[in-house]
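These notes open a run of structures that come right after.
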Structure I
Amino acid sequence: MGFNGFPEDTRVFLRELAANNQREWFEANKKRFEKVGKAPLSDLCLAVADLGAREDLDISGDPKRSPFRIYRDVRFSKDKSPYKTHLSAFFGPNGDKKELGGVYFHVEPERCLLAAGLYATDTKMLTAIRTWIVAHPKKFLAMRDDLAAKGLELESWDSLKKVPPAFAEHKDSAVAPYLTWKQFMVSRNLPPDTVESHGLIDAIEAMARDSQAFRRWTKEFAAYSAGRRG
């Protein structure tokens with residue numbers, strides 16, 4: 001049948017799920033979820049697989065390996081709500097969400113977006129990233145500027161208060177602010193009418209092309225990857 005966009009009821013369903021985040025409600029609406037959530041997300045994965053192969057892009061999709069589950073892991077969380085209130089998938093080079101270097105898709109009631117970068121970092125990965133940045137400051141800043149020229153702002157929503165001691169000699173350099181970052185991400189918001197049409201495929205293609213050099217850079221740190229969350 002192919003992918004023709006998410007139905008309008010997808011975001012309605014997610015909004016109602018947020019207001020009724022209980023197993024009883026979800027079980028009563030599970031067939032609706034499969035129709036407006038799981039099925040179109042699976043179709044999107046197949047469409048991205050076709051896109052990657054057809055356009056020779058370094059992303060792919062797989063209905064089993066690309067989507068994130070709707071079920072939350074609440075074992076170590078104070079919030080025991082059993083379900084996520086968004087749908088998401090990660091289109092890695094081989095369609096696996098555990099890979100680095102792909103494009104992330106996210107839809108929730110009030111926001112839809114595409115993203116790429118390094119999200120789930122740890123101390124070893126951050127040390128490797130910072131070491132690369134101080135060794136190649138001009139390359140890093142050029143990559144940042146190239147992303148900005150394509151409307152993609154490199155960002156982090158969590159950072160250290162100051163440059164780590166191991167990199168103190170670079171505290172006055174042009175790359176100093178980035179040595180405190182804990183994530184290296186770019187994102188692009190999507191209007192609902194794009195998500196609800198075949199235009200989403202075009203948006204994913206554009207994101208893949210615009211972020212390609214940056215995504216290839218992230219794959220240099222694959223050895224430090226501990227998986228992803230969505």
Structure II
Amino acid sequence: MRLVLFCWLISAAASGQRTWDTVPNMPDHYRKRIALFANQKVVTERVMMVGNSITEGGNWRKLTGDTTIVNRGISGDNTYGLLQRVDDIARRKPSKLFLLIGINDLSKKIPEEMILQNILTFVRLVQARSASTRIFVQSLLPVNPGFANFPAGYNVGDAIVTINTQLQKIAPRFGYTYVDLHATFTDKDGYLQAPFSTDGLHLNEAGYQRWVRVLKDAKHL
């Protein structure tokens with residue numbers, strides 16, 4: 001069943017010609033972060049946070065109290081950039097890997113099926129190369145276009161819900177733990193709660209504290 005579902009995702013994503021932009025939103029920053037990671041000593045069995053700017057912006061060592069936690073967030077990254085990072089991530093054999101990615105793909109109008117395929121490919125590759133790593137795929141966060149400084153192109157709330165629904169549904173078949181951050185951060189109208197954000201997309205300090213609380217309450221950290 002797992003193989004059948006994965007093949008269906010590939011088929012659905014490939015049914016039309018690819019016309020979307022797959023380059024990370026901040027290519028220069030992406031290259032700098034990749035170079036930084038490559039020069040860091042390989043240390044295994046650490047907790048690793050992987051994702052885009054929302055992950056990069058967290059001071060995870062301070063937030064969690066774990067001075068060994070590894071931040072592998074890259075501002076502007078998408079699921080295509082993520083796949084280019086598998087080798088560096090897997091060779092460090094993290095004890096736990098927390099993934100949050102996909103919002104930048106949606107801003108580029110990359111199809112939801114393709115985003116799911118890339119996330120599942122990443123999960124499969126890490127599982128194959130670092131079998132002991134526990135993988136936690138976190139839901140995409142809600143957004144709030146009501147902010148005056150809300151970034152253009154990110155009012156994609158319906159697509160976020162679609163992706164989250166699928167990530168939750170297929171988690172048992174693909175052997176990862178799904179973490180529902182979306183419900184915790186959503187207000188009564190379905191938007192990102194204003195007290196937790198700086199611009200309707202990114203989190204402030206209170207938002208990061210809430211995120212860590214969700215992980216700790218669930219005994220994931």
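We did not get these values from a lab; they are worked out from the coordinates using the rules stated. Computed from a predicted structure; not experimentally measured. Cβ atoms are built from the backbone, for glycine too; each structure is taken alone.
As an exercise: Rg and Dmax of the Cα atoms in Å, for residues 29-76 alone, calculated from one structure in I, II, equals 10.8, 29. Which structure is it? Going label by label, the one that fits is II. FRET efficiency 1/(1 + (r/R0)^6) of positions 53 and 165 (r between Cβ atoms, R0 = 35 Å, to 0.05) was computed and gave 0.15; which structure, I, II, did it come from? Matching structure: I.
Here Rg and Dmax of the Cα atoms in Å, for residues 141-188 alone was derived from just one of the structures I, II, and that gives 11.8, 34; the source is I.
Looking at relative contact order in percent (Cα under 8 Å, 6 or more apart) for structures I, II, the greatest value goes to I. Determine which structure produced the value -13000 for helix-only ellipticity at 222 nm (-39500 (n - 2.57) for each DSSP H run of 4 or more, over all residues; to 500), calculated from the coordinates; the candidates are I, II. Corresponding structure: II. Thinking of I, II, which structure, once Rg and Dmax of the Cα atoms in Å is computed, gives back 18.8, 60? This value belongs to structure I. Could you figure out which one of I, II the value 1.0 for distance in nm of label points 7 Å out along Cα→Cβ at positions 45 and 61 was computed from? It traces back to I.
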